[in-house]
Structure 1
Amino acid sequence: MSTSASRRAFLRQSALMAGTLATSAVSPAARAADSPQEAVVLGVIGTNGRGAALAGSFAALGGARIAYVCDVDERVIDKAVSAVAVKQDQAPKRVGDLRRIFDDATVDAVVIATPDHWHAPATILACAAGKHVYVEKPASHNPREGELMIAAARKHARVVQLGTQRRSMPGHIEAIERLRAGEIGRVLFSRGWYTVTRGSIGHGKPTSVPPGLDYALWQGPAPEREYRDNVVHYNWHWFWNWGTGELGNNGIHSLDICRWGLGVDYPRRVSAGGGKYFFDDDQETPDTHVVTYDFGDKAITWEGRNWHRHGFEGSTFGIAFYGDRGSMVLDFSGYKILDAGDKQIASQTNGFEGHDPHLKNFLECVRSGARPNADIEEGHKSTLLCHLGNIAYRTGHTLDLDPRSGQIQNDPAASALWSREYRPNWEPKV
């Protein structure tokens, strides 16, 4: 069957993950890379929150044009159209089905800002369709999906950047360079944290799907659940069927920097504690979560609370490194270095530098074919820490891992959570 015929058949089928686009990959030099003067053509998928912000930022950067905005909910897509329309001459097309973007050969890359359960399946499909991908964190809904994302990016020679934007912020790069240069000595331990006060999601009830929402497509590859009035659009984060809890939602940002600074890949042991203590509601994921990652000669801990704002080091979000000659703390205000006597000896106060450097890095790599700052292989390793912390919590016991691969060892209960159940014919494949 020809590639075009395969695409037409693909669009007619609901079996999104059937792999019919595998022959459509293009060479590493995408169309936009052929001319530095030609804009990278983008489609933005998922527009209710982060996607609308990314659409507006890409449109304002220069060197990119938003051709499509896509959302399964007609009620929220206008915000993305508006965010783009004020920053480029031509308004983007509105679509409800991401497959229409994948089938357009003029699109160079896609931005995926969907719920977590769609990140990997959409990325894998986009790579097979010859598109580069900027995908929001966490990279995947489970560890196996992350492995498939790497395989898809490599098989189809696509640039896949994870939205862990601190990897491209000059202040954070400078901090890690100073850490690696030995300014606080031999670094043995790192802590990440995120503390916030969220409201209760209450007890939902089954109800009819709101007009304008394609709930079947919203669920996509996830096992089907009846529509309830306290899930869409944000509360899905706190249900295992679609989300990864606060660890995947915000823990990924600090854990990524912890891992980057320590120069580690896979832990040998992971333990987790906590629970759902504060609200009497439908949330399945913990509202208090503490995870420890043992790398043999180094360790990381992460703590999250979504009912109490008091954090560590005077910040509700941050990363700290502890060495034998001092400490380093990074948060939204910048970073500071303290000596062994806890006296501040250096600081940088550029603060949180936004996502524009990360978006620019992605566009540059689309043109050059180079690996981006948060390449999917690095993104998977950091996301895996989130998954392992959740698996340790859900199983109620410490995980033993192969530190060379990150694979769970001799633990059927934990290994069962390495992947997930999918709706029939929707399992992602490479």
Structure 2
Amino acid sequence: MEPSKRLLSLDVFRGLTIAGMILVNNPGDWGNIYAPLRHAAWHGCTPTDWIFPFFLFIVGVAISIALGKRKDRGDAPAAMYRKIGYRAAVIFGLGVFLAAFPHFRFEGPAWLRTAHYLLLSVAMLAVFVREIFDQELFQSPGYQNARKWLGYVALGAAILMAMIGLNHYYLGTLRIPGVLQRIAIVYAVASLLFLHYSPRVLFGVAVVLLLGYWGLMTLVPVPGGLAPNLEPGINLAAWSDRTVFGIQHLWSQSKTWDPEGFLSTIPAIGTAIAGILTGELLRSSKTGMQKVIWLLISGAVLIALGQLWNLVFPINKALWTSSYVLYVGGLAQVFLGAAYWLIDLKGIKAWSKPFEIYGVNALFAFVLSGVLAKLMSAIHWQVDAETTQTVRGWLYDTLFTPYFSPINASLGFAILHIAFIFLCSWALYRNRIFIKV
């Protein structure tokens, strides 16, 4: 791959992944979902279980491409460390913000709640416009001065929110782990490993992480007198989640463990390393077809190894088992290899434009989707003395349930969500605005 050439297939793969993530996260009715759009109940793997590891794999590929360029041109390590730390902190912070949004477990008088929401709106709008003014289109002194003042406005609103929150936020049940939080941690660790070690060493690190996690989960007794096991809520990973975060700060649906928990982040780093090694292959001097062949062969080998390991260490997304890392990492290589051959080598890419639009503003699309979903459920009104209606419920009951079967109404609502996020992403793309951290 030429150093200056953008890997379009990676943007498309990222966009497909984000669109899939939005699709499975936003059904109209959680009780009516097509089987491929559900997570496996425990052991096993559905297409929905591919999505998150695909994204971590893509993070690894992007680390190789972006940081690889900086390494090649001899950028100062301190500058790269600052960039890694800043990105990880912002992504982690966004994850915690989404967990608290929009209510922040607010406990206070109605007028202060209103003031809090106004400040929140001002801060979010100021941050968004400030990021827009960071684009190449807006580098004139006037725009940059406005960007500086927008930063002050956002900071001031955030400080006032924090002052209110000292007395009126209840964060005792705020979920600390999460999707963006795991992405931030994995990105930071994988980036530092990439800066300091060769691909050969990184491969060895991944092997040690996966074998070590297997040993921990299957050989180490669970404190409290339980034998090593892989059962929900009573395995070593669940114990570590309760110990590190406290039971009140875990995923509310599982209560005693978290699917993005502490111990299972260890093998997730292996997923990102698989992406880094793939990125190094794509950056190599091999021909395009040689890269495709290597990706397809490597992917097939990883899938087979994952299935073999599954016999003794079951594929499990919630535990992020080592067999799951290999199996889904292999699928990711096959998907990316096919996309690279089709888009970057053959130039057959007209079909891919919607996913490219999603892919170049992936973080924006994901965060906006989370904000929108929570707002639609939070904004409500009183229909009568006994009935409250939300925006989400009104849309679903008005546009879908009268016209479709329950399962198709649920799917239609998710597709509407995807379409709205796409329109917002398209507006940015059309104006060459790319929100990055």
Structure 3
Amino acid sequence: MEKLKPREIAVNIISEINEEGAYSNISLKDNLSYYGYLTDLDKAFITNIVNGTVRYLLTIDYVINSFSKIKTKKMKAIIRSILRASVYQILFMDKVPPSAACNEAVEITKKKGLSGLSAFVNGVLRNIVRHKDMISYPDPKKDFLNYLSVRYSFPQWILDYWLQYYEADFVEELCQASNINPPISIRCNLLKNDISSLAKSLLKEGVQVSQGLYLKEALYISKTSSLGDLESFNKGLFQVQDESSMLVGHILAPEKGERILDVCSAPGGKATHLGELMHNEGYILARDIHEKKLNLVADTAKRLGICIIETEEKDATELDEKLVNTMDKVLVDAPCSGLGIIRKKPDIKWKKENRDLESLINIQRKILEISSQYLKRNGVLVYSTCTISEKENLENIKWFIKNFDFELEDLNPYIPESIQNHDTKKGYIQLYPHIHNTDGFFIARLRKK
């Protein structure tokens, strides 16, 4: 294996994401694992450059195009990636000397066999360094949509969509919060330990720990490069899960001995949480359309010591006659646009398009229609998404109630008082990164009449 410097590895990953359509989290994980000689500092540095470049892609291209006669769209793919990674360092990484970013960009260009373009790369970057404090951005008073798009690096269709439902200041704060790299939230496995014991175990392993915002089983951790290397993780003492996602389990409120169906289960965070809340007594059928992803559910359940989960490959849009009227509770964690988890997966901004929403809504409604038939009389269905999208969330629920014999049920008995509001009393909640410091998440609880 050729030993590559961290910046070159970062450029290669950025190319995989932007030019080849790779998912940022998967490409990062695979590359950091492949280059085994990297230190924890190297890994953190690469992760910062990759996520930051993808996050601020539109802003970075705007700046490059302001200083380059050749626009990014017409550049060679690898030159585009080299410039993007370097400009991110120059504009957003205060601790990186601009000269280091420029010099290594030139070195990578030559190493890629493009020595003839090294002067071009150097010229563009040096020009940006000299004039970065004089960059002219769109005026919010003249063109607010374009200002938001360039300032916070969001495609205009997402901003235009949000502005149909929210005030301008709200959308700007949402964009700002969606660009902040969040802390890692974990769920204490109460079947194997308590929150105090877990915190002590993590501290012994050199991990910094702080208390969760809303739930007793939640912790936030930092100063760890690889969770898979932690003894506490491998012993099944915790599971990575955002607090917004943990709320889904509490709102479904499973009880010991119940029969639960999770129709879109992979990778299994919610199903295993349900198993813990049920004290490992009862039955959970975890289904998903992807067989490989179901292996993750089974592996996670085994690590956590949960034995009541059965996995099964099944398309949630197709009715399974044998399950009709057999389940106490059903969880529909529907496939969605993912606009609530942009802070964790910034490439979502560039992989989704406005037309994707309509096809997703059709799928979500079909899943709701099918899943509702599996419930016993008086059974409970919880619908959740990791998006901030009225069409995928509340409008879907209104459609469902209008067409099926279900009613919304007050969430307040199941959630902390600090996040209760007039909507939770009605039976649903929308969480926002800039208000709740969680992923953007929608959850509704419905009871079959």
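Just so you know, all these numbers are worked out from the coordinates, no wet-lab data involved. Since the model is a prediction, treat every value here as computed from it, not as a measurement. Cβ atoms are built from the backbone, for glycine too; each structure is taken alone.
23.5, 72 is what came out when Rg and Dmax of the Cα atoms in Å was calculated for one structure; which of 1, 2, 3 is it? Intermediate results must be reported in sequence, preceding the final value.
On the way: 1: 21.3, 70; 2: 22.6, 70; 3: 23.5, 72.
Here the read-out was taken from 3.
For structures 1, 2, 3, which has the highest computed value of relative contact order in percent (Cα under 8 Å, 6 or more apart)? Can you show the working numbers first?
Details: 1: 21; 2: 28; 3: 12.
Answer by largest value of relative contact order in percent (Cα under 8 Å, 6 or more apart): 2.
Assign the value 31, 26, 14, calculated as semi-axes √(5λ) of the Cα gyration tensor in Å, for residues 99-282 alone, to the correct structure from 1, 2, 3.
Working: 1: 31, 26, 14; 2: 39, 28, 10; 3: 44, 26, 16.
Answer for the origin of the read-out: 1.
Matching task: 2.8 is the computed value of distance in nm of label points 7 Å out along Cα→Cβ at positions 179 and 195. Pick the structure from 1, 2, 3. Intermediate results must be reported in sequence, preceding the final value.
Numbers: 1: 2.1; 2: 2.8; 3: 3.3.
Here the read-out was taken from 2.
Given a value of -14500 for helix-only ellipticity at 222 nm (-39500 (n - 2.57) for each DSSP H run of 4 or more, over all residues; to 500), point me to the structure among 1, 2, 3 it was derived from.
On the way: 1: -8500; 2: -22000; 3: -14500.
Answer for the origin of the read-out: 3.
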